1. Tell me which structure, out of I, II, gives 1.13 once Rg/Rh (Cα atoms, Kirkwood Rh) is calculated.
2. Among the shown structures I, II, from which was the value -21000 of helix-only ellipticity at 222 nm (-39500 (n - 2.57) for each DSSP H run of 4 or more, over all residues; to 500) calculated?
3. Comparing distance in nm of label points 7 Å out along Cα→Cβ at positions 33 and 65 across I, II, which structure shows the greatest value?
4. Out of I, II, which has the highest value for FRET efficiency 1/(1 + (r/R0)^6) of positions 17 and 113 (r between Cβ atoms, R0 = 35 Å, to 0.05)?
5. Assuming 0.85 is FRET efficiency 1/(1 + (r/R0)^6) of positions 41 and 97 (r between Cβ atoms, R0 = 41 Å, to 0.05) as calculated from a single structure, say which of I, II it is.
6. Which one of I, II has distance in nm of label points 7 Å out along Cα→Cβ at positions 57 and 81, as calculated from the coordinates, equal to 2.7?
Structure I
Amino acid sequence: MQDGQDASSIDSPEMLSLMGYSLAAESGQLEAGIQLCLKAISVNPHNSEHYLALGRIYLMASRKEDAIATFRKGLRVRKDARIIVVLKQLGIRKPPLFDSLAREHVLNRVSGKLLRTLRLR
């Protein structure tokens, strides 16, 4: 350890998720990166940045469903604009209002547009 650094700063959740993302992005160590981000989330589940990093690693690992679920958990923590951007880039849409009807059904389309216009959805 360098002078001025203690073990607590190296093991901080922020550092863990940053190291996890860096390992995955720079050296392709996806599983190690996932584990570090999961540890960061377990220590501090109230930081949306950890979910963002983990979701991005899942995307690198071609685990899109896991990434989407992770991004959505992050949004429940905080409405992080970066997560919203990633979800929009992935083309993720909200589920239809009426599950029993097809997404293209007129009732789903009209009610979805109405609620979006009223900013209720």
Structure II
Amino acid sequence: MSFRLVYGDHELSVEIPFEPHVEDRVLALLSKKSDKPGPDRAATEFIQGLVAIVTDMLERAPMPPSDKQVQYAVQIARTLNLELPAEVLQLRESMSAFLDEHSPEYRRRRSTERGDLGPYPR
């Protein structure tokens, strides 16, 4: 069995693949009964820590493009005589948009340069 993060009444659910020993500890922590009214202190601290980690992950600086993405974008820019905007070289999302927009033309042009006429010769 695995833990799932479920958002209210929405059909949004994400499986959280903990290692079995971690899953056991989380289950024990969250299902622990306390003599005192209100939530268990350890469970509350666990939840607060989880919120802090997820928040930090979402609010930190955006990811840069991978080295392979940069190399491919440079090849595309050279072949298609395009300028690579700084944002494309700094942000993975911008890089992905650049590649999505220009890679079909790049592949078509490379295919033409190699003399590849496709599956049906003319």
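Please treat every number below as a calculation from the coordinates, not as lab data. The structure presented is a predicted model; accordingly, all values stated were derived computationally and were not measured. Cβ atoms are built from the backbone, for glycine too; each structure is taken alone.
1. Working: I: 1.13; II: 1.27.
The structure behind it is I.
2. Details: I: -21000; II: -19000.
The read-out was computed on structure I.
3. On the way: I: 2.2; II: 5.9.
Checked I, II; max of distance in nm of label points 7 Å out along Cα→Cβ at positions 33 and 65 sits with II.
4. Values: I: 0.40; II: 0.20.
Top value of FRET efficiency 1/(1 + (r/R0)^6) of positions 17 and 113 (r between Cβ atoms, R0 = 35 Å, to 0.05) goes to structure I.
5. On the way: I: 0.85; II: 0.30.
Working through the options, I get structure I.
6. Details: I: 2.7; II: 4.6.
This figure was derived from I.
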